[in-house]
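Listed after this line are the structures, all set down as structure tokens.
Every read-out reported here was derived from the displayed coordinates using simple, explicitly stated rules and does not represent laboratory data. These figures come from a predicted structure and were not determined experimentally. Cβ atoms are built from the backbone, for glycine too; each structure is taken alone.
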Structure 1
Amino acid sequence: MALIVQKYGGTSVGSVERIQAVAQRVYQTVKTGNSLVVVVSAMGKTTDGLVKIANEISPNPNRREMDMLLSTGEQVTIALVSMALQEIGQPAISMTGAQVGIVTEAEHTRARILHIETNRLSRHINQGKVVVVAGFQGISSLRDMEITTLGRGGSDTSAVALAAALQADFCEIYTDVPGILTTDPRLVPEAQLMDEITCNEMLELASLGAKVLHPRAVEIARNYGVPLVVRSSWTDAAGTWVRSPKNQERSLVNLEIARPVDNVEFDTDQAKVALLRVPDKPGVAARLFGEISRQDVDVDLIIQSIHEGNSNDIAFTVTTPILKRAEAVAAAIAPALRSQSHPKSDEAEVMVEQNIAKVSIAGAGMIGRPGVAAKMFATLAEAEVNIQMISTSEVKVSCVVDATECERAVAALRKAFEIEADKETRGQGRQKETFYTQHSARAKRPASALSAAMPAGLYSTQHSPPPVRGVALDMNQARLAIRQVPDRPGMAARLFGLLAQHNVSVDMIIQSQRCRVIDGIPRRDIAFTVSRIDGESTQKMLTQVAAELGWGEVVLDNAIAKVSIVGAGMVGQPGIAAKMFEALAQHQINIQMIATSEIKISCVVAQEQGVKALQLIHAAFGLAGSEKFIIPA
């Protein structure tokens, strides 16, 4: 009926009893007429144990030898699972990553998959065998025969890559939770199980710390149109389907290192409203965007930057036809904020700018690749296009520029990222996602194989998801702020080019709206977040070049948390941001930074308030259910 790839994590194969349970599940799946490839992780905490032993022998073990060591964990599991299948009468064969033909970069401990030689694998499948594959590993080339491992999320990545290479009907990821939940059940036990979610939403949640699926696996599923389902290996519950966009018929060569950007998008129907010098206190954003929501003003990008002193700037973009309404709301709010703001020099004011455009690059391949945003900024600098606002997400980087420079910016970006002219998209971010019915290769198999497994409406092009799918918390970030950066083309490119050279991945990027003239040069502050482990070294590196590049002080704050809401349904829904901000304001949680994309709103708050912020926002959107989820030990 169907060709299915199943992946079982370490807890799912953590004992003899669990391995036998997996064998029974696989056997029943085959007996209903399906062909099966099974990808497994090492048993339980095997990998952690091997790492510990290696560190006892050497504080800095050779990476090649670490790959040789760690790859043995999965090899134990594949042999045992194959034996368990054979014991109950199901033909099966175990295969390492090398034997199955997973060819990777020659990069030990963190290799990416280049391609998969499927001939041997397909031969065994056609013979009616279940092929049990060692996840997390591959081989550098068929000539060198060097064992490589894929790093974090490697087994998920192996499974989805195999599903793409085999053009499988779908890929099942079995884990210790019942599917994808609206938030971390360890923080909110009443988190609800989702029936389905889009790949873009899942990419955002995965990158924000939702550990059910690794972003690399979701990226492959998105790029190759692989339907995913996340299920519990402990129950027969249906789990959560991760919906894929229409397959783009990508080449399977350079599978994980294909070009990172798929689209250049632009929208010239934009205007910007900024409130400068608003008080840095709880409730300001809630008050502003609450009134904007009541006036039915649909906001696109929102950024709140940080400044020295006790005030912030909040800026947002709207479509040109509703600019007057947005401006009126901001003008009405400003006096109330001004009365709270002191001294007199810090009075809040409204700044409106028309004739702007939003230019974006989009693509799942930019995940974890720090050089992509830097390349965008460098390309705009070379085209002499100045950046007025920056907003980032896992799958998109957007810049606001002068409308007169939009055409030049789009042409330069299209050339730099090798995007064909017909891929250029106007205002695509304001549209809903469209999902495919069936991949042409998959359509050759009986429709019943898919219809029996997938929930009704999964492929509907009229699907209307809820505004907010989930809430995520990242407690592992640090914020760096660079004061007094010269406001001229090329400065963002220099900054993020330096970060890319040092392999520092950046998450949120905020460029302040307030411009100060110092020594005859207009200057702005730029703030961004990085992984906390990179914070101090990044601050030191940037401080060393600050004087040479004309920057001011580089300030580091490790005591932050980022809380985010994600949902494709928030597009065209005024009031979503206001509800989030109000939930925080009611409990006196101050918002330090705000950044948005079309399907995500993120706020930086104080680290000690992070968990409370997540719980409040989750409750505000009514995401809690009646059932409590307990993760098995």
Structure 2
Amino acid sequence: MKHILSLIALFSLVCVPVLAVDRTPMNIVWIVIEDASPHVGCYGETLIKTPHIDRMAREGIRCSNAFVTAPVCSSSRSAMVSGMYQSTLGVHNHRSQTSSGKGGGNADYYDSYKVPKSVKLIPELFRDAGYYVTNKSKTDYNFIPTSKLYHGNDWKKAPAGQPIFAQFQLSGGKNRKAKGHADPAKVVLPPYYPDHPVLRQDWAKYLDSWVKTDEEVGQILADLKKGGRLDSTAVFLWTDHGVSHLRGKQFLYEEGIRVPMIIRLPKKQSAGTVRDDLVEHIDVAACSLKLAGIKIPGNVQGRDLLASDYKTRKFVFAGRDRCDETVDILRCVRDSRYKYVRNFMSHVPHAQPSQYKDGKKIMQVIRGLHKEGKLNEQQSRPFAPRRPPEELYDLKSDPHELVNLAQAPKSQERLVAMRKVLYQRMTETRDMGLIPEPILEDVGRKAGNKYLAFLDNDHSGQTLRLIEVITAGEANEGAKLLAFAKSPDPSTRYWVAVWLGVNQTAGGKATLLKLTSAPVPAVRIAAAQALCKFGELGQLKLLVEHINDPNLLVGMFALRAIEELGDAGKAHREAIAAAQKSKYEFSRRIARRLTAKWR
């Protein structure tokens, strides 16, 4: 077998004494848990018992400041299995390519989602190195691999002596049928949620899911021991994002991106270690490759956090983009004390319509309390029609992120510094998030892949220009917007149209009318929606005409634009109702919502 390190090399990596020469191949196991934050015993939770995970922490390394780079499953897992930021690889939009079931269906654009041959995914690298590679059993990636990633779903079928790379996907917080352990009466909810029996019951059931997960983790470790592999295996445990709640999953608050992470090394090396430095979940990829003696490719952006010369991160970064039918763009940077959040779509609420989230009883309760005026100011913020473009939090004095310091005079130096770091990171990593998805899909199909489209060309100027356009819109700087409308870049013109409509900029109608004839459908949609905000409701016809565009993302954006205009689209309800049979699940969701509303 090639690329296999001895344990001597492992011990030098993690800076622990070499006890003996052991040439047993290094096995790697990933345990990835769904929809859960660090609410286990070793992280301070007291309402439940998690003995197996707690023991794993005692026998290994517990990272107290670990974060995912995306707070939703498919984007997080796509980053995980590539070792790259989802916004660099072009897989940042949730469930963008799945051909059946949830999402996907944009078959004419599948080439845009194919991973280029130059990018070897982590399971491929292990296969090439002679590992038996398994996944039990979820993938949920936002790309189409160019080769088979896994031998199967059961590592026990590996030939004797062949090292394993095994992924386990545990349902975690999604398993709300676990036996009751946590007492709802003793649950203390975060202060940004109302103290309501339904919410306390839901949180208790979430904690119960951790008990079931703990049992599953214990069984995985027991099976490794029974199979004679535990002492030669590095086990990584973390969650794909935080708890599925209003401010958790899909958002960049601590509840959404801070996750547990535990690393158990062979023979309990570094037992009892607590790492307080900042860690990103894509670091697991780099670390796993290095432990196995596999060369880390240049495209991997994660870092080997166990290296003897490892330099701790000053910052971690995360982003949220489209989740199902809900289009949003957020980025954040966090250091050891402060977090800066940039809302690039501050003109819409945090709590936009979402079939997934709005189907939850807890969301229905919170929305109902909001309508009844029973939420305090902090609890009501997600429902505000607009939100601040920037948020800045001192996590030392304000761990629940309740006090936004972005406008505080004393915080301006910190705000400017954090903003600069974020924008620099977005350009360095070739972040594609500000390019409207329908346009991005055309770019990806033309280049053969979105990642390749940005790899060989410097798009930093475009990124900074799009930030400048959005910032001008937020400041209602009409002259700047009208000047940017002359840009040859369709993404620039798209954002110009959005903000001309939001601000109803004086002199903007003439520009928008020109943009309704633009060659790019997404620009036409943004211009037509903006004109409707000026009272030109005849432009609804243009939106309706785009529902059946061959690029299914265009149709979804058109339906979303109609929904944002309130009841104006009711005059076209027959055409909208027909979209319930769209090839694209997320278009169907919007059409179903509007059809039910207008019955």
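To which of 1, 2 does the computed value 28, 14, 11 (semi-axes √(5λ) of the Cα gyration tensor in Å, for residues 221-292 alone) belong? Structure 2 accounts for this read-out. Each of structures 1, 2 was scored by distance in nm of label points 7 Å out along Cα→Cβ at positions 77 and 141; the highest score is held by 1.
Comparing mean count of other Cβ atoms within 10 Å over residues 37-44 across structures 1, 2, the highest value is found for 1.
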